[in-house]
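S.K.: What follows are several structures.
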Structure P
Amino acid sequence: MSHPRKQIRASVVALLTGLTGVTTVEASRVTPFADSELPALNVVNRGGQSSPITLTGSGPQERQITVGIDIHVKAADGVDDLLDDIAERVEAELLGASPDTWLGGSVAEISDEPDFDDETNLPAGVLRLVVSISTIV
């Protein structure tokens, strides 16, 4: 069985693949997106923590897993509106997913961090959604 972070990341990619208005969805991509791949989502681990449920420390653990979903779009007039439209669809998918998607847990919080794309030669806008998932595994 793979690590819970890897399982959650794969679940997010599967859930968001085919989302209306998004061309590319990948996990942990380190190379820049080409113009033809935009709008794109890059799903990355952002950290987490775990705590034992029992006093002995053995058995299931409560986990907070944080995933970043970077939304990349071509920069143009209204780029903030486009980023917000895609973010709204992403959030709806995440919040509407079954608990099985989150290893029996749930989305605890979604926040956002506006950014800019300095990894490509393309003018692009970026919005990072930071998703905290609570689960017991």
Structure Q
Amino acid sequence: MKKISTILTAGIFTMLSATAFACPQGTTLTGGTGANHKSGTCITVSKDTKHQAHVAQHAAKVANHDAKAAKHDAKKADQLAHSKSLKDEKMVKQDAAKAHKMAQQANKEAKTSEVATKAKVDTHKIATEQHKAAIKS
């Protein structure tokens, strides 16, 4: 039993070392999955630099796109703020017009009540004079 387990262990280690993967000099391991790049492939260093250049170019395109999107968002926010300020300005004008109209109406009512008060006073004076005249006669 001990011999079988030793042979089995030796076989497992042999399989593991046979499946270990190393790239020859001048190439590098890319692709694959996991920390050990399982099922990855060896590519030459020149391909790797081309790949890095492509990745850098792609990153530049993505950054440019993000910058354009940010610029568009900023422009849209500026338009929204401008629209809101115009709307607020219009509301202020409407409120001022309303306040002016209410002030005119209040002045008109004040004049009307002043005339009415004068009329009352005049009526009262006339009634007093008539009463005095009635008493004298």
Structure R
Amino acid sequence: MGMFVARNIESLLEQAVRGSRTTDSQVTAVTITKSSGVPLCTVTSKDFSVTKIKMFALLAARQGITLEVQRFEAPEDDDDEKIYGSLVPGTEYGVIFVTERNFPEGLIKIRMRNLTEQLKDLAKFDEAEEYS
């Protein structure tokens, strides 16, 4: 992926972690992953461990990321966070959101659907890699 594309994707992820007027809870991290769970681009809203987001992405991949937004079970020692994931349609990329425990589930589903819709163009890069 070119530098221009990477900056645009990072900007989209930054928008996804911005606060909301409807809740005090936050999205703490958003990452784009390969279907295997390997993170490609990550943005966090506060001091959030890169190791932790990698672990959550792998956990979601093992539990099975689908096109539907779904919640994944966090490890027992991480009850303060909720993990959500969804595939980007037409690609082999997934999007993982980590939120604070009280973040409204309806709002996270809307944000994830909006983000995955905006990331559909990543399919062009899958095709370009296949034929280059």
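Please treat every number below as a calculation from the coordinates, not as lab data. Fair warning: this is a prediction, and the values are worked out from it, not measured in the lab. Cβ atoms are built from the backbone, for glycine too; each structure is taken alone.
S.K.: For the read-out semi-axes √(5λ) of the Cα gyration tensor in Å, a value of 30, 14, 13 was computed from one structure; give its label from P, Q, R. Don't skip to the answer; put the middle values down first.
M.R.: On the way: P: 30, 14, 13; Q: 106, 25, 5; R: 23, 16, 13.
It was calculated from structure P.
S.K.: With distance in nm of label points 7 Å out along Cα→Cβ at positions 24 and 88 coming out at 7.2, pick the structure among P, Q, R it was computed from.
M.R.: Numbers: P: 2.6; Q: 7.2; R: 3.5.
Computed on structure Q.
S.K.: Name the one structure among P, Q, R that distance in nm of label points 7 Å out along Cα→Cβ at positions 32 and 104 of 2.8 was derived from.
M.R.: Working: P: 4.5; Q: 8.7; R: 2.8.
The correct label is R.
S.K.: The value -7500 for helix-only ellipticity at 222 nm (-39500 (n - 2.57) for each DSSP H run of 4 or more, over all residues; to 500) was derived from one model only; which of P, Q, R is it? Don't skip to the answer; put the middle values down first.
M.R.: Details: P: -7500; Q: -30000; R: -13000.
It was calculated from structure P.
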